[in-house]
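Read the figures in this text as sums done on the coordinates, not as results from a lab. Note that the structure is a prediction, hence the values are computed from the model and not measured. Cβ atoms are built from the backbone, for glycine too; each structure is taken alone.
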Structure 1
Amino acid sequence: MPFQFQDLKNHCPSEWRDYIEHSFVRQLGDATLAGESFRHYLKQDYLFLIQFARAFALAAYKSPTLADLRQAKDGMQAILDTELDLHIRYCRDWGISEDELANLPEARATLAYTRYVLDTGNRGDLLDLHVALSPCMVGYGEIANWLNQRAETIRGEANPYDAWIGMYESEEFQEAMQAEIRWLDERLADVSPTRFEQLTRIFRDATRLEIDFWEMGLNLSD
């Protein structure tokens, strides 16, 4: 049977569950997350987006086809022209100015995950890079869906984090998530068992680093 993205998750069930169902995520859905923790996360997520744009620039360099090149270009453009502006406005709603964002130091968890992604992409090929990015590109959509399946999740004005959930449950983000899964499924279908094991290690490490990113927000670590 050809490999699929689901197989990566099936080979790392505890790590994936700990990421999707992390205490930071649970508290965000329950509206009990400390505002200071969420603001710390938002600040570091801004820095993460900048490195994410660099990862798409690397994806463009690594692209073997014109279709892959266009995909990478569209991803980087979406971050630089849309997502960063939206994030800046969202941060402003939480009392975080653009000047503050521009002068932030990167937390160790931010450095660890983003540089791992870039290093993986530099050492490997385009599939390596996409697998390293997939816990973010796919995981946030799954997190929103998981939160919406929980009876404990509070939606609407009673939850100050409702807009965050709404961002990742949106049709636009869910479509982008499914497009990424389709891209990965097509490439994973052609890999050997040995190559799949290599990709599983990348996926597991990237997921663990995403867990550390939640921990950073929860514990206000730098």
Structure 2
Amino acid sequence: MTSPTRPDAPTPAPAAPAVTAVQAMGWLHTARFLTTAPRLEHLPPHEVPEIAFVGRSNAGKSTCINRLTQQKRLAFASKTPGRTQAINLFALGKQGETDAVLADLPGYGYAAVPKADKIRWQQVMANYLVTRENLAGVVMLVDPRHGITELDDILLEVIRPRLEAGLKLLVLLTKADKLNRAEANKALSIARLQTAGGEVKLFSALKRQGLEETSLLLWQWTHPEPASP
């Protein structure tokens, strides 16, 4: 026989509704410039999760960030690829409260950049990716017409120990509108093999392809559900 419920027993709180892609996009729209840091020591310390955007020059990184945040010039694309040499941070959160940060890292691999500058920024980026304690995830932008290059592979090797420890990785194949279906499927398959089964998505800022999926994923990375007791 089932025991009657005590009249004074507390009513269980209803489960919080799952965040929709539209809500996640609204959250990303709150992005606002926080600071720019030419060196790691200039990065402000904070405890909120940080997501880094990385990629070769001309992979469409600034365009992707601007499309995700629905802001035309939040991430500034230099007229001379590879010349932007600072980490730009953007705060996220409604009503002025910051609950996550996007980090726009300089593009790499552009031939016109002096070798000394390349080496210096490779070291800065590697140190950031290895030592930034609140780094929750990395979004790598790849032009699928060129695929994951040797420089992309080097970066993946740098963060591999952190990936094995739980760091999130998403490879976005940008400019997907330039591919037909067969080319897109082939690019996805190759990228998944090269990232050892990592998360790979097609993305087109022009066609808004992958926008909702990516927005929701970034929300989930920075707002993980609490573990069940």
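Looking just at FRET efficiency 1/(1 + (r/R0)^6) of positions 26 and 154 (r between Cβ atoms, R0 = 30 Å, to 0.05), which of the labels 1, 2 belongs to the structure with the highest value?
Across 1, 2, FRET efficiency 1/(1 + (r/R0)^6) of positions 26 and 154 (r between Cβ atoms, R0 = 30 Å, to 0.05) peaks for 1.
3.7 is what came out when distance in nm of label points 7 Å out along Cα→Cβ at positions 178 and 194 was calculated for one structure; which of 1, 2 is it?
Of the structures listed, the value fits 1.
Hey, Kirkwood radius over Cα pairs in Å derived from one of 1, 2 reads 17.9; which structure?
The read-out comes from structure 1.
I have 0.90 for FRET efficiency 1/(1 + (r/R0)^6) of positions 34 and 162 (r between Cβ atoms, R0 = 25 Å, to 0.05), calculated from one of the structures 1, 2. Which structure is it?
1
Please state which of the structures 1, 2 yields -10500 when helix-only ellipticity at 222 nm (-39500 (n - 2.57) for each DSSP H run of 4 or more, over all residues; to 500) is computed from it.
Derived from the structure labelled 2.
Please state which of the structures 1, 2 yields 40 when relative contact order in percent (Cα under 8 Å, 6 or more apart) is computed from it.
Of the options listed, only 1 reproduces it.
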